[in-house]
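Structures are listed in the sections that come next.
Every number in this text was worked out from the coordinates using simple rules, so none of it is lab data. What you are looking at is a predicted structure, and each value in this text was computed from that prediction instead of being measured. Cβ atoms are built from the backbone, for glycine too; each structure is taken alone.
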Structure I
Amino acid sequence: MKNTYETGIFGEKTASEWLEKHKGMKLLETRHRNRAGEIDLIMLDGETVAFIEVKTRLNAVPGCGLMAVDRKKQQRIARSAMLYLIEKGWLDRRIRFDAVEVSGAEVIHVPGAFQPGNMFYR
């Protein structure tokens, strides 16, 4: 990989393909941006909209990338997700916040990795 941007693109592509193949999820959008921030992947898991943060670590101990999804990052993703749902008219949809770590050929998927602001979602 040449730089962080290309590494991120590689990780997001790897994660989305893995989730489609192994979890049966359907990709809606990648790198969705709005005024609140960016969401790496937005996918459908059945009827549930999954907002997914992807961390790519090419030379690290598995699991350490997941630790980088801190509270501040979670809040940004949640605000961006809320704007996305409003834009789509999907406020009645089930949602979930996931994290995925891509570490070489290994993919770690954590469904429901966080619930921002101690809120519970249907």
Structure II
Amino acid sequence: MPEIKLSIGGRDFQVACQEGEENFLTDAANLLNSESQNLVSQLGRLSESRMLLMAGLMLADRMINLEKSINEREKQIEQKEIDLEKSISAAKAASDSKPAFANEISDLLAKTAKRLESVAKLTSGQ
């Protein structure tokens, strides 16, 4: 089991991890270190436990806000999908009724053409 050295808030920690998790653990430690550095720059020297607690709470707060944002976006996407399905259904209904409408126009034009032919025959016969 590999051990890696992590630096968080100016303090070094030796941590064991599963094979292949080194990069993930390093990235997580870098994130925690960044929050710890922000705390130290704002509040000054903190005990190790207080610094890690505060940094963890700040990251947890950020995660909660991101989850809320993701949930809101998912709801918006779901509503857009519902709206899209309605639009698709309306478009299909419109396209399905179009041939019937086109047939009505075709029939009307045929009747009009026959009437015009009749009128033409009447006027040419005079």
Structure III
Amino acid sequence: MENITQNEKLTTIIKALDSKRAEDIQLIEIGDLTIVADYFVIANGTSNTQTKALAEEVEFKMSQIGIEPQRTEGYQGSTWIVLDYGEIVVHVFYKETRGYYNLERLWSDGKSIDVAQFLPEEK
């Protein structure tokens, strides 16, 4: 298995979320602020069912390139699912839960990165 770059991982995650119509995909670089991870990817679904489908799609697409999460949490209630890929942690929220926890505000010292660069150009 050749080495997958961080950029390829981010692209895989963001495309997977986008393909299932995730809302408001955010990428925050937090490597300078914490040892927890280098990046948080945050997105939300509009229902528990969609939230679960978003997380499952990320897991599926990542496993296709040979990467499994170190741990997952939250599938039970499907209001906040965490997929921990080491340097990249994916947070998939149900819309209301996301507003409540407001990770973007908590990590506002992080660097927000435009996710458009990871998505194919729209024709």
remark   = Value 0.90 of FRET efficiency 1/(1 + (r/R0)^6) of positions 79 and 111 (r between Cβ atoms, R0 = 30 Å, to 0.05) was derived from the coordinates of, among I, II, III, structure I
message = Computing mean count of other Cβ atoms within 10 Å over residues 39-46 for each of I, II, III, which one ends up highest?
response = III
task = For structures I, II, III, calculate distance in nm of label points 7 Å out along Cα→Cβ at positions 31 and 95 and state which one comes out highest.
result = II
key: Among I, II, III, structure where Cα extents along the principal axes in Å as derived comes to 114, 36, 20   = II
ask   = When relative contact order in percent (Cα under 8 Å, 6 or more apart) is calculated for each of the structures I, II, III, which structure yields the highest value?
value = III
